[in-house]
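Pasting the structures in now, so scroll down.
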Structure 1
Amino acid sequence: MSALIRSLAETTFVVLDLETSGAAPSSGAGITEIGALKVRSGEIIGQFQSFVNPGHPLPEFITSLTGITDAMLYDAPEIDQILPTFFEFLGSHHETVLVAHNAPFDIGFLKAAAISTDCEWPDYIVVDTVRIARSALGRDEVRDCKLSTLAEFFGASIEPNHRALDDARATVDVLHGIFERLGTFGVSTLGELTSFKRKREKKPLD
């Protein structure tokens with residue numbers, strides 16, 4: 001069965017979040033924390049969390065933002081040690097769909113890590129909750145599509161705090177809230193989810 005005709009209820013999603021030492025791999029930044037939750041039929045069925053030693057000291061603003069310190073990463077595995085284990089958790093790209101908030105950021109770091117460690121990047125379908133939220137929600141409902149804004153709007157069980165596993169949990173709640181909203185548009189399959197696009201109405205001028 002084609003993955004795209006699979007119902008959302010039958011699809012296994014891995015909702016992931018990364019913390020990093022900077023804005024982009026091209027600047028020499030690396031992954032410092034991975035958090036991921038495996039979800040199926042609205043239930044969390046697996047969890048992955050690990051610190052990652054990026055091989056260099058953290059900038060002060062990163063420690064201030066995340067609360068992650070060099071001491072916390074000192075004994076953590078480096079990315080070449082943890083990436084194969086993480087890929088094993090993700091599972092086959094024929095079965096698993098990856099989800100992240102602002103997915104190009106997280107997936108960009110993971111792809112860069114795969115290249116640097118000579119790991120082949122599986123051709124996963126990726127769902128970006130930012131993009132889907134922009135289509136599913138009206139401008140009169142949310143002022144922006146930041147994770148904190150959407151978590152509050154959907155009544156997430158945890159407030160995003162720039163820690164990987166907590167932010168992944170918040171993204172799970174946002175994803176499920178988006179699914180409920182998309183149900184009102186008749187979206188029920190993975191293909192309909194990935195192709196859904198509705199133009200947001202502009203806020204009327206005062």
Structure 2
Amino acid sequence: MVSRRFVLALLACAPCLSFADGAKEASKSVALFDGKTLAGWEGNEKSFRVSDGAIVAGTLKERIPQNEFLCTKKQYEDFELRLKVKVLGDGVNAGIQVRTKRIPNHHEVIGYQADVGEGWWGKLYDESRRNKILAGEDNSKLVKKDDWNEYVIRCKGNHIQLFLNGKKTVDYKEMDAKIERKGVIAVQIHAGPPSEAWYKDISIQEL
């Protein structure tokens with residue numbers, strides 16, 4: 001027979017057990033950017049630098065001649081990616097690539113992009129493949145202009161979800177089974193007028 005004292009002791013420990021489980025879950029998230037260097041990433045370092053704990057893509061001093069991508073050296077398949085993004089400049093365009101591949105001997109990549117920029121925020125674009133918006137509507141009301149915006153990108157199987165500042169903007173299922181589900185993470189600055197895209201607090205939890 002279980003004693004009343006044992007039951008009370010078990011109930012008292014319940015919050016501790018929940019906290020421990022939560023800590024264990026949180027420990028699965030790994031930082032992709034150390035806030036100081038571009039270690040673990042590769043790309044044209046003339047187009048990317050580290051400043052104030054963020055990866056800065058592009059420049060406000062001159063036009064961006066071509067799309068540039070800074071890619072992780074490691075590939076990922078099923079994951080939840082979290083990061084903060086802000087953009088500066090008129091007509092700025094950028095994005096976060098997932099399940100992406102470098103095009104050999106080229107500055108471009110091929111894969112899914114969580115879009116960034118006026119009229120583009122919160123949409124899912126297919127870079128260098130179908131070259132079109134796959135899902136997403138106008139999310140301008142969610143965006144903090146010239147300030148940090150939080151992106152969450154979740155990929156599991158053929159299911160891709162985007163969340164912008166806490167609101168789901170894309171819930172997409174890829175029906176083409178031939179499209180590869182594993183690739184690098186990348187941050188982009190798009191060709192165009194002088195502009196900068198800032199990325200920080202980049203972490204990933206593999207699912």
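Tabulated results
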| item | result |
| --- | --- |
| Structure with the greatest value (metric distance in nm of label points 7 Å out along Cα→Cβ at positions 110 and 142, set 1, 2) | 2 |
| Which entry (1, 2) yields the derived value 25 for relative contact order in percent (Cα under 8 Å, 6 or more apart) | 1 |
| Entry that produces 0.95 once FRET efficiency 1/(1 + (r/R0)^6) of positions 86 and 102 (r between Cβ atoms, R0 = 30 Å, to 0.05) is calculated, selected from 1, 2 | 1 |
| Structure responsible for -11000, with helix-only ellipticity at 222 nm (-39500 (n - 2.57) for each DSSP H run of 4 or more, over all residues; to 500) calculated and labels 1, 2 on offer | 1 |
| Entry that produces 0.30 once FRET efficiency 1/(1 + (r/R0)^6) of positions 118 and 174 (r between Cβ atoms, R0 = 30 Å, to 0.05) is calculated, selected from 1, 2 | 1 |
| Distance in nm of label points 7 Å out along Cα→Cβ at positions 46 and 198 - structure with the largest value, from 1, 2 | 1 |
| Structure with the greatest value (metric distance in nm of label points 7 Å out along Cα→Cβ at positions 62 and 78, set 1, 2) | 2 |
| Kirkwood radius over Cα pairs in Å derived as 17.7 - corresponding label from 1, 2 | 1 |
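FYI, it's all coordinate maths here, none of it is from the lab. The model shown is predicted, which means the values in this text are computed figures rather than measured ones. Cβ atoms are built from the backbone, for glycine too; each structure is taken alone.
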